[in-house]
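What follows is calculated from the coordinates using simple rules that are stated; it is not laboratory data. Note that the structure is a prediction, hence the values are computed from the model and not measured. Cβ atoms are built from the backbone, for glycine too; each structure is taken alone.
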Structure P
Amino acid sequence: MNLARALGSVGGLTLVSRVLALGRDTLQATFVGAGFASDAFLVAFRLPNMFRAFFAEGAFNAAFIPLFNKKVGANRDYPAAYDFAGRALAVLLPVLIVFTAIMLVFADPITLALSGGFDDPTPEQFAFAVTLSRITIPYLALISIVSLLGGILTSLDRFAANAAAPILLNVSMITALWFCHGDNAYETAQAQAIAVTAGGVLQLLWLLIACRRAGVRLPWRLPRMDADVRQLLRLIGPAALGAGATQINLLVSTALAGGLLDAGSISYIYYADRLNQLPLGIIGIGLGTILLPTLSRMLAAGDDAAAAATQNRGIELALFLTLPATVAFLVAAEPIVRGIFQHGAFTPADTTATAWALAVFSIGLPAYVLIKVLTPGYYARSDTRTPVRYAMVAVAVNLVGNLVLIPTIGHVGPPLATALAALANVGLLYATLVRRGHFAMDARLKRRLPRLALAALAMGAALFALQGLGAPYLTGDIWIRIAALGVLVAGGALVYALACFATGAYRPADLKALRRSPPAQEG
């Protein structure tokens, strides 16, 4: 499989979703601002987001896809694989119904845990936050079923339908903001919460249609804990914690920020994280989605050399795209935040606070992406336990970091603690793959990494010079702001491309090869 071409398909759709999410967040900043109503919604939205990361982008696919591919086997026995998926769904569905009911009953303590109790809210404010949580909780069951259907399509190399599903959630939320924003921030936040669950319904319907068009027919079964389902459940638990380390860290950070910092701090961290998630979603999640089924098929066929070469190219492609994003967020965080969010209820002070959080988040951006690239090397070998051990180390680093940093640097502490935790996680994942003989950097990757870093630094210098020229245009009319940001991004991208050619990190022929040929071990 050609990684660059597959990433272009998945990443293109993910880009559409993330751009819509950015538009959604811009509207939210305009209509809701960064006060308690915003914090309450973001706490209610944190649980669905975390569950989506655990399942849709991590645990379920990590456990399900290798088992599904084994059922398909060399003989392409799709009926056996669909039968396995049907048996898994038969067990999953009643569990999800019971789980959702429990979460609804205990929404009060769940909201308290997620928010850290906020910062001395009134009883009415806390009750409002609990109501928003109850509205969004059904999304958890919906996204879990979406994950199973998406895992089937991904195993069939039908990446597009699954990658397009998050677009529907963002469309639902944008529609609610645009047409249903009320006279005050609280009414708008409630409309947003309703839109989350409505978006989950749309995603489920979309995946059902996509599966039917792909010829996927899941037989109806009564729930039964057979050997295959037990193996799936054994793999899901560790995979959820391993794949969700970043989300667990953000959850801890949100709770501590809500309990220890002033109102608005959760919103600063959220808006910064949303920008930080843009390259992570397009690059990291896209590559992780592609690499897992690809590596599992290669390893099942006994082609370890091809698997190692594919993972090398995955790291190369990830850093080629991630390093410039990291430098851009470090150098130009404030103009980026100002151009996107500073209007309506979002003030210049909010911009400064959010920009600091974004710059610090970006320190860990390469690590966040590489975690998504390296963990398929474990999951494809049905090892979901090693990543979870390292995820727990990362959670401990994050917790200690938050407790030490929040009293000293305020709302910038949680982003820095999260970045340090990601760096610890990726270091452990990489070292263990190397020690086990499952991965080694090839000559091509060793040659290109320092050159890519130099090219990214050159781009950073250009952005530093450009941002002063664009500053007067970042707070005016929306189209002027879009044009100014477009010039900033395009200028940085052009300098980075030229610097890649100048340093020899890439040649024009290499870029053509990325699109046209399968990954090679040497280059």
Structure Q
Amino acid sequence: MIEVLRIKNLALIDDLELEFGPGLNVLSGETGAGKSFIISAVNFLTGEKMHTDLVRAGRDKAVVEALFVLGDEELILRRELVADTGRSRVYVGDALASRETLAALRPKLLLHVSQHGQGRLLQPAFQAALLDGFLPDPALLTEKNRLARELGEVAAAIRDLDAKAAGLEEKRQFLEFQHAEIAKVNPLPGEEDELVARKAALAESRKAAQALGRALECIERQPPVLDALADLHRELLHAGEIHEEFTADAEAVAAFRHHLKDLAVRLRRRPAKAADDDGEGIEKRLFELATLRRKLKRSLAEIVDLGRDIKENLDFLDDCGLKRKQLARDEAAGMAALAQALAALGAARREAAARLSAALEDILRGLGFSKDVRVIFDFTPVVAYTPVACDGEPLTEDRARVLWRPNPGQPPQPLDKIASGGELSRFLLALMSLSAEPGGPTLIFDEIDAGIGGLTLTSVGSHIKKLAATSQILLISHWPQLASLADRHFQVQKSVEDGQTVTRCLRLDADGVAAELARMAGGGEAGAEMARRLLENGDTPA
């Protein structure tokens, strides 16, 4: 229920805070005082659009916030409408949220029994859902929806398969050509980079081999370096016999000569060409890869991926016949299960329709309709599923719409053909009497009493009061007979303050209630007397 509602800078409202209670909360006041602004604020807070014209003149934005109590939990909603841009911001608790979030919350918070609700009542989808809310076993609807969803997924898979197969079949010849070209070369991931690296390594290896060959030539060319070093060594030894300092030089030359002899041996045994250093083969392979790249106008990595994709697509074309047959079998099994569920649901809907019709007729008679009033749920078969791949006729589902006959001697007709606004309001009230549960959404009755009076008004009041025992109700009314039933009574007033027109909403005490009921009853002594009688027959609001 709504516990606290605060409205700032909306139309004629500058700053207004209301504390609603459980049960029946009545808002009354002169026509044009601003009662509709309060309902518009609640609608805006729970997701409906609002035009920037309703932002109070001279203010940057309008703000509506409320504290809702849902069972043991509290929920704070706040919504702002910026005058300049027309954009709104939504807060759930302290966090920003979207209008979609409000739309999801709204069914838990509010239910309009007004022109808004009447419009929904006239919608075929709402009428069908209405009956489903009274099924003896709601699991039947859940099971039907599950089976329909699973069957829809199978149908989507078949359509996707067919669409993909049709698209690929048109390109099969081209795909096979590309596949053959790629298969001839059979490129591997990273192969080209590896070949280029091997080619570069081979070139460096050849350079090193050439350098080693030239080094050997330096040692072995004429006159031989080793022979010259031997002569140098001998002469230095002779000189060392007289000059000892040359003996160390002779030893150094001898050591160097031995090192060169060892180097010459190693140079003659230099590494042979590696078995995989096939320069010609590398060049040939690189040429094949480059030719394939030019032909397909893609990088080698893209060609490798393309080859894999083409193979998958060609394999898919080869296998899709089998896949489609399997999906057709799945579809047939799903249709059989759904057909059984639809039959059970159809029988349950007819059972619910008989019980709901009888209950509604009984309440409607108490709301001033003829004792011959009839409510009929007319069932029309609508296509629930059309097979895509398997053989069989489309499945149909019995969809209900509401017909009624408010007066004897008339054929039953749809609600929108013969129901007045007042009749639709009472029809909705009858529905709420059957479906309202403790802790459910707040019910908003916006002038549900329009077009009725007398004993019908008394009956409507009795049902509203009964409904208020289990649900919070916000009731806008001009009738003192209904206002006198309030658990809390609020008076909406319009006044001029400092040259500005403002709307105020006051919670009335017992004296205020008596005065307001007298005004609603026409004023004067007659109005005061009627107010007194109404209060004596009912409870004074808290």
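In this comparison of P, Q, the computed figure -19000 for helix-only ellipticity at 222 nm (-39500 (n - 2.57) for each DSSP H run of 4 or more, over all residues; to 500) is attributed to Q.
Tell me which structure, out of P, Q, gives 138 once volume of the Cα convex hull per residue in Å³ is calculated. Considering all the candidates, the number was obtained from P. When FRET efficiency 1/(1 + (r/R0)^6) of positions 48 and 384 (r between Cβ atoms, R0 = 30 Å, to 0.05) is computed for each of P, Q, which one produces 0.40? Clearly, the read-out refers to Q.
Here FRET efficiency 1/(1 + (r/R0)^6) of positions 80 and 280 (r between Cβ atoms, R0 = 30 Å, to 0.05) has been calculated and equals 0.00, so which of P, Q was it run on? Corresponding structure: Q. Can you tell which of P, Q yields 3.7 when distance in nm of label points 7 Å out along Cα→Cβ at positions 344 and 408 is derived from it? Going label by label, the one that fits is P.
A value of 13.2 was derived for mean count of other Cβ atoms within 10 Å over residues 88-95; which structure in P, Q was it taken from?
Q
Rank structures P, Q by mean count of other Cβ atoms within 10 Å over residues 128-135 and report only the one at the top, that is, the highest.
Values: P: 21.8; Q: 17.1.
Looking at the calculated values, the largest one is P.
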